[in-house]
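Next up: some structures, all given as structure tokens.
What follows is calculated from the coordinates using simple rules that are stated; it is not laboratory data. The model shown is predicted, which means the values in this text are computed figures rather than measured ones. Cβ atoms are built from the backbone, for glycine too; each structure is taken alone.
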Structure 1
Amino acid sequence: MVRLRPLEGLVVLEFCQYLSGPSATLRLADLGARVIKIERPGVGDGCRQLVLNNLETSEGSVLFQTINRNKESYAADMKNPQDLEKLRKLIRQADVLVENFRPGTMEKIGLGYEEVKQINPGIVYGTVTGYGKEGPWKNKPGQDLLIQSLSGLAYLNGNRDQPPMPFALAVADLMTGAQLAQGILACLVRRGRTGEGGYVEVSLLEAMLDFQFEVLTTYLNDGGQLPDRSSINNAHAYLGAPYGIYETKDGYIALAMGPVGRLGQLLDCPEVAAFTDPLEWFTRRDEIKGLLAEHLKQRTTGEWLSVLEPADYWCSDVFTWDKLLHHEGFKVLDMILEVGRPGQRPLRTTRCPIRINGERIKSAQWAPAIGENNEKIESDFNLKS
């Protein structure tokens, strides 16, 4: 365990729900900050009811328990003048405030950045929106699938004859949370030098555009040619053969970049070995992939790997989670974390992927119940006086 984490002693107030904002504050909590989640009494964060695969614990959604571990909960009715005054006192003593409500929500209750800056000039204030605070989309729901769809991301996945295909996980939310955490940390570093706070704004749409910087840059500089997905085993619309995942006799194998002619030689496939012109690896991509797809079915994944890996050709087995979790390559990472209240069955999840001075960051602290920490927070921050 890391004895003193980099953000130890910092106080973060989280006015957030669902995934983007809470994922950012989760990382800050992992790095040592004291994260206090401000929730509506009796209702709390909507993520408490967001269930994946019908999986719940005795305390609600597994997703909520995972993304809100290592935090505290303070229940406050922001329409109640007394509760609002307590929040202002709390803000006065905080280092960071994060919110991800629709534009204008925090301003309506008197806790927008300009108001908060008057209370605490040194605070770092982080905001997440769906599409920014300007333009025709500013009031649209900032939901992950909708953002993926509008950003063009879905036209990078799947084969050419398939419809637009989104990532099957919340990439917009989680990438936005990571960007928000970076911006907050940057402002904290500046505050350490100058004492100046800051206002960090991140939107899901902008985060997804940045996520696509590699391919968008290509589009912006190649005359505006739209992504052309391969019709066979597409894995990257802008890369040539052999890039993709292929069926073998007993499973699958992933092939990344590398000389196609040499690959054909290693696989003892003369038809593929004949493609020695690098330009053809893209212009004749589907033809090459079709030859590879048929040839690779002749032997097992292990047999192909035994040929390609010693030759340092970039390739990999394609694991299921079950196979991954039982492999020594996964076990040595010690990625599984157990969190839960004493006397209850622990929830197994993943730990923070960052190491500090060679030490893994782990915390077994469970996600709080709504208002679970009110009494302690009010005492620690002298909110009743």
Structure 2
Amino acid sequence: MNTQTPTPLHSPPSAPPKRSAALDVARALAVIGMIAVNVGPQEADDLLERIFMLPFGRASLLFVFLAGIGLGMLTHPAKHRPWRQQWTMLVWRALLLLGFGLALQPINHGVSVILAVYGVLFLVGIPLTRLRTTVLAWLTGILMLAAPMLWMGLLVLRGEGFSRTPILLSGNPLGILDGILVTGPYPALVWIVPLVAGLTLSRLDLSHRRLQLILLFGGMAAAAGGIVLSRLLAGVTGIDPTSGGFARLLASYDHSQAPLWLLSGIGSAAAVIGMLLLVEPWLERHALPLVHLGRLSFTMYVMHLVLLAIFVRPDPHSTLEGIAFAALITTFCIICAHLWVPARGQGPLERLLRLPAGLTRSPATNPSGHHG
């Protein structure tokens, strides 16, 4: 009798995760979705406008979810990096992203830049990388409910609404920190949830077909379930989720920062990743332009902001114009990435994310014996 041992869902510690074409394509789709949303106009009155706005509130969640996966892969035990080098690398990336986010916000692109929040989430994520997978899974579930409640509680105590005011470098440091954590368009108190969810997923064996199917169908169920449950609760309780205050916690509409929106948005991100992992061999052969775009996601995110500021604003004034501008910017970014990666490898901004040589020396190899 043939007794075959099932492959575990957890990645074996001795096997570092290889670069995944599916995850690169997911990054490309996140960038394309943010291009569409940021080009605008953000209207959803007829069918065409609703289709165009499908990425709204979900592309950015996918972006942060993928950041959590990337964070886990950077700190994978099989990388054999000393802990000091790991946290130094993560602090460097966090500060770089924070600086880029604050520097890019004043440019006339009309976009709420997510990079500063991204940087703070990386800082918060450093100690989380030391937690076990089961602890991270429980933490994701707890935070999905508790983080929006804490965030909304702070706003109610302060007598403020959610203004989504962009975070500007001209503000005082405490004001900038408050914007990143609470009052800005991507409050880190809430957006830590998709990061922890992605970090949890990074601990599993993404090549396992059963996990891929769970991500696809479980993610689809969560994406639909969050919306349906929100409407059921609103109907049963008679509470209008758009009325503000704690009523907002029943919402599932985009950027509501509510638990059911997180459930739905993270579910859709998981479904996208599960679907792409299932067809990864095909992507490696036939979707190289998207793979290359995903490998340059940081560079192309910044590039699309510059293109918006120079060539698009104050347009577009209609959805058809928005579709045309978004298609042109997307095509330009794909062509640039497809030409760059085979010739030069890492993108120019991705190279900046690498830890400077002077910070990579471990204490054992530092001849002076100092740790600075």
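General observations
- Ranking 1, 2 by relative contact order in percent (Cα under 8 Å, 6 or more apart), the structure that comes out highest: 2
- When mean count of other Cβ atoms within 10 Å over residues 257-264 is calculated for each of the structures 1, 2, the largest result comes from 2.
- Taking distance in nm of label points 7 Å out along Cα→Cβ at positions 25 and 225 as the measure, the highest value among 1, 2 is held by 1.
- Answer label among 1, 2 for the case where distance in nm of label points 7 Å out along Cα→Cβ at positions 161 and 177, calculated from the coordinates, equals 2.8: 2
- Structure from which 30, 26, 24 was derived, semi-axes √(5λ) of the Cα gyration tensor in Å, options 1, 2: 2
- Among 1, 2, structure where Cα extents along the principal axes in Å, for residues 97-280 alone as derived comes to 49, 43, 32: 2
- Value -10000, calculated as helix-only ellipticity at 222 nm (-39500 (n - 2.57) for each DSSP H run of 4 or more, over all residues; to 500), assigned to which of 1, 2: 1
- When percent of Cα pairs over 15 Å apart, for residues 105-192 alone is computed for each of 1, 2, the largest belongs to: 1
- At a computed 1.7 (distance in nm of label points 7 Å out along Cα→Cβ at positions 81 and 297), which of 1, 2: 2
- Computed over structures 1, 2, mean count of other Cβ atoms within 10 Å over residues 41-48 reaches its largest value in 1.
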